[in-house]
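So, here come the structures, one by one.
Please treat every number below as a calculation from the coordinates, not as lab data. No experiment lies behind these values; they were computed from the predicted model shown. Cβ atoms are built from the backbone, for glycine too; each structure is taken alone.
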Structure 1
């Protein structure tokens with residue numbers, strides 16, 4: 001991985017609460033990043049109810065107040081496979097990299113199919 005690659009994990013959170021799967025995943029990713037020599041920092045924005053506004057504020061903070069090269073948006077209720085994220089980081093030379101993840105439906109179950 002490039003020596004100048006670094007990542008800020010941006011998470012808006014309505015009430016400042018995080019799911020156990022989010023904490024476990026972020027903690028594991030931080031550990032993997034440290035082993036790989038990738039600087040990582042957590043950017044949190046609690047108590048802003050409009051997620052689009054919160055993402056805009058986090059983006060502005062990332063662009064104007066940090067020296068990180070990349071930003072990764074994560075929701076406060078989402079867990080993920082750390083290896084998938086680390087593989088995604090191998091594409092860091094591209095302007096935008098995205099990944100799909102399941103979404104909750106009205107019953108609260110996670111589905112990878114569009115509603």
Structure 2
């Protein structure tokens with residue numbers, strides 16, 4: 001997920017309630033797509049407020065791809081899709097928006113700067 005979603009410009013962003021969270025924010029200068037990557041290391045969900053510093057306007061819908069599971073979870077032959085990424089749409093996105101990141105997860109948000 002992280003290796004295929006990256007930009008060539010590093011952006012500044014602020015997280016509220018981001019304890020136990022690691023982030024990376026980049027933008028593809030050719031397409032205007034902003035990639036926000038998270039790792040949630042804590043055992044509980046994290047309700048974040050994300051502020052993209054210096055970004056004036058973004059498209060109202062974004063896509064979030066999430067891979068989550070307990071630290072001991074793994075895929076098996078009889079459970080080949082126990083741990084797989086899932087995709088959702090985030091609506092009403094602005095340069096400052098709220099997002100819930102599940103426990104023990106990695107996530108990539110893709111949004112378009114206008």
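Using semi-axes √(5λ) of the Cα gyration tensor in Å as the calculated read-out, with 23, 18, 14 as its value, let me know the right label among 1, 2.
1
Sticking with this one: Assign the value 1.8, calculated as distance in nm of label points 7 Å out along Cα→Cβ at positions 16 and 40, to the correct structure from 1, 2. Please report the intermediate quantities before stating the final value.
Values: 1: 2.4; 2: 1.8.
Source structure: 2.
One of 1, 2 was used to compute FRET efficiency 1/(1 + (r/R0)^6) of positions 48 and 80 (r between Cβ atoms, R0 = 25 Å, to 0.05), and the answer was 0.65. Which one was it?
Details: 1: 0.65; 2: 0.20.
Structure 1 accounts for this read-out.
Could you figure out which one of 1, 2 the value 0 for helix-only ellipticity at 222 nm (-39500 (n - 2.57) for each DSSP H run of 4 or more, over all residues; to 500) was computed from?
Working: 1: -11000; 2: 0.
Derived from 2, not from the others.
Supply the structure label, taken from 1, 2, corresponding to FRET efficiency 1/(1 + (r/R0)^6) of positions 8 and 64 (r between Cβ atoms, R0 = 25 Å, to 0.05) with the calculated value 0.70.
For FRET efficiency 1/(1 + (r/R0)^6) of positions 8 and 64 (r between Cβ atoms, R0 = 25 Å, to 0.05), the value 0.70 is produced by structure 2.
Which of 1, 2 yields 0.85 for FRET efficiency 1/(1 + (r/R0)^6) of positions 24 and 96 (r between Cβ atoms, R0 = 25 Å, to 0.05), as computed?
That value comes from structure 2.
If you rank structures 1, 2 by FRET efficiency 1/(1 + (r/R0)^6) of positions 32 and 56 (r between Cβ atoms, R0 = 25 Å, to 0.05), which sits at the top with the largest value?
2
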